[in-house]
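Undergrad: Scrolling down, you'll hit the structures one after another.
None of the figures in this text is laboratory data; all of them are computed from the coordinates on show. Quick caveat: nothing in here was measured; it's all calculated off a predicted structure. Cβ atoms are built from the backbone, for glycine too; each structure is taken alone.
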Structure I
Amino acid sequence: MKLLFAPWGNPTGWRELFYEFEGEKVKSSTSLRILQETIEPDKTIIVGLDTLAEEGSNYKEVKESAEKKIKEYVSKFGLKNYDILIAPGIGAFPSGIFHGDALDYYYNIIAKVSLNLLEYSDNTLDIHLDLTHGINYQTILTYRAIKEVLELFSIFKEIKFKAYNADPSLPVATDKLFMNIIEGTQSAPKPFDRRIGQRRTIEPIDLNPEERRKLFEKDLMCIREIRTSEILAFIGALYNGLPLALFRFYPDVNNLKEIISKTIEVYENHMDVWYKEKLNVRRNVKITEDFKVYVFAYLIATLLEASHLISCQKKEVTLPEIEKLKSSLFKFDERFKVRIEDDIHVLRKNLKNKDINKWQIYNEILEASLGEPDKRNFLAHSGFERNIVEIKKDEEELFLRYNEDKIETIADYCQSGLK
């Protein structure tokens, strides 16, 4: 699947000129035209700002106004097969004034691009990003958001990435611009490594005490239904290469999806929109880093399910299931793969002639003394710490699980290294 993303500022003043790329020349007011013809993407996604809006009595109408303007120019420029994402912007313009936090744009793009990419089941994603028409903070935040999302997707899929920008030029200095590839890479896998802070995906900017109470106790109640420690343990299990913990702490995907959709809904409902000489939009809340953590937890869980590796939380896991995870998932980091492989080999060797017809602590089976779990051993041996892993054998099949009395300690160990 080949996708072309492009952040757009205001296309009103874009002058028609010649764009050249890979031996082709096209006359157009946008670089997207020649990229569509040369790259031939399956879909083009234009990322527009709500600051393009000229009217609206509520935020839904503001977004519709901005999207309508982009559609007018897309049609005028002769572009095809496209989708439009509208994200929140800030600034003062002839048609309107928009107050808020610039990072709201970044967090919106993180969520919307993630959900967009999850729609494609292809094992290879070929992602192209045209930065020619982005403005100010929009360009760098779009690049940053897409790159971070692709780093996680690269754990599960082959990801190719190219970024483009036309020659810099003053409006009347030339009638021809060359398109430049400013980055062309195979996206490198990188596990997500952030922590949840205050368990708040939204923070107030200008709310009275009653509005604040309603925001946290009612509007975002869905966040309270998920245990923060287990979400972070799940994220940390991938980050630290802990296969059994990935099964044990696999989250409720529907709850995570609800947090994402509810956060966007609540965010958009806390805006004041009015018209006084021009359109005014004031955002009374801002999106926080915690929102990004929930989005990435949802991404990991959904991609694990789509890869037919884990689809629900499991406390009791067979050794072949762990071996499959080692081969299919942890191949993204050779260090994890080799370590898990070695720990499985030792486990099989130690238990080869043991009669284990009921659940027993690993150290009990080895007739070793029981002690308190050791964090260093836990991390050094893929989570198979001998004082907290329980094992049984059923028809020669080995089953593993964690001692639930120690599950809070295990969750804490899994979070090691998260920032």
Structure II
Amino acid sequence: NASFGGIAIHNKGIILDCNRGLSEITGYEYDELIGMDGLLLISEKSRENVMSNILAGYERPYEAFGVRKNGQEYPLRLEARNIPYKGKQVRVVEFRDITDQKKAELEAQYNRELLELNTDNMFDLVALTDLNGNFEFAGKSHSMLGYDHDYLIGRNVLEFVHPEDQHRIASEFKDFVQSKDDGRKTEFRYRCRDGTYLWLETIGKTVQQTDFHPGKLLFSSRDITSRKQKEEELRKSRQALDKQIRLLNGFLENAPDILSIKRPDLTVIRYNKAGYEFLGKSPEDVHGNKCYELLGRQTNCDNCASIDAIRTKKPVFREKYVSELDTYFSCRANPVISENGNIEYIVEIIRDITERKRTEEMQRIFFQMLQNSEHIAVFKDPSLKYVLINNAYTKLTGHTLPQVIGKTDKELFQGISTPEQIQEY
């Protein structure tokens, strides 16, 4: 009576004794079962097989169909032994109703067929494994790896992982099984039949254990090789760009000219090293101020190159004198224009040209003094060709500056050879 199933003791099929479990399974009362031909509890389609096992003394479990008192057929698992009973050799048999088990198997079969139907029409690689990662099912999309379906079944998923990813994925797999962290994603390289590798993005889900089925793992993987290749190209491009930026920053920071980057409202974002040193200010002192405010002004400078560059959206070059600094500057303002045509920044290159301007002024004064002199002045290069003359020379010879530049005396005074001509000259 402690058995979960029905127990019957029979002699050549006639029931001698039974437990309550047999009554519950078959629907017969205990008194009805005693003396009954046990084959009446077996469906006609299974009786021949059951009788054959009785006669053969078969003692291993097997399945058959039983029939209840109300005529309902149901699946049975039978297991029998020959035992001595009240001085006779009789047979004891356990009846176990496996209706629920069969329903579960049918449901599992239905789910498997449904899974195959769904996965066969998916681009993702869907696989079902045991808790150790051994393939039990692989969707047709796995053909993209080049393997036959039967080749994968029974093999471990980690077998195909790239050696460089093996340790990480094995650790993540173990942690996933222990934590049952559904929805976790991971990326790794997976070997194809031809030896090449694809990048896969995989998400896992645990299929909970039931009375009849151990726990499983369901994986859905997507080919992300193209994305990873683009990411690698982008990474290399960024590395190259970072290198160029470092080189550019190094060049700008060490450039002798002043470089400023401003917003369209003339707010300074930054200067290079030369700019901070010229102004005698730190980046913190400069950042957020307008360029003219750094000179102590309330409004922008007259003839401002940046203002004109903003207005024209073209590079503008100016030379100007800044009285607050007693310095001459050359300024080249370059607008940085966005894709929608708006000016985002102004990059201004500023050079101190005070020394040049003062030299030019000295040259102007010298040239003016030279031209006003009563004495003849002639400048020649090392090959004795004329470079510069003054007005006194022109007055004496009649030769103007354009006539003499690049010529020698011999070229200018051909035909003057007699003493009289020389005397006149």
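Undergrad: Where is distance in nm of label points 7 Å out along Cα→Cβ at positions 92 and 348 largest, in which of I, II?
TA: If we compare distance in nm of label points 7 Å out along Cα→Cβ at positions 92 and 348 over I, II, the biggest value is for II.
Undergrad: Figure out for me which of the structures I, II the number 51 belongs to, where percent of Cα pairs over 30 Å apart was derived from the coordinates.
TA: Source structure for this number: I.
Undergrad: When percent of Cα pairs over 27 Å apart, for residues 236-363 alone is compared over structures I, II, which one is greatest?
TA: Between I, II, the highest calculated value is found for I.
Undergrad: Next up: Using the calculated result 6 for relative contact order in percent (Cα under 8 Å, 6 or more apart), pick out the matching structure from I, II.
TA: II
Undergrad: Between structures I, II, where is distance in nm of label points 7 Å out along Cα→Cβ at positions 228 and 388 highest?
TA: With respect to distance in nm of label points 7 Å out along Cα→Cβ at positions 228 and 388, the highest-scoring structure among I, II is II.
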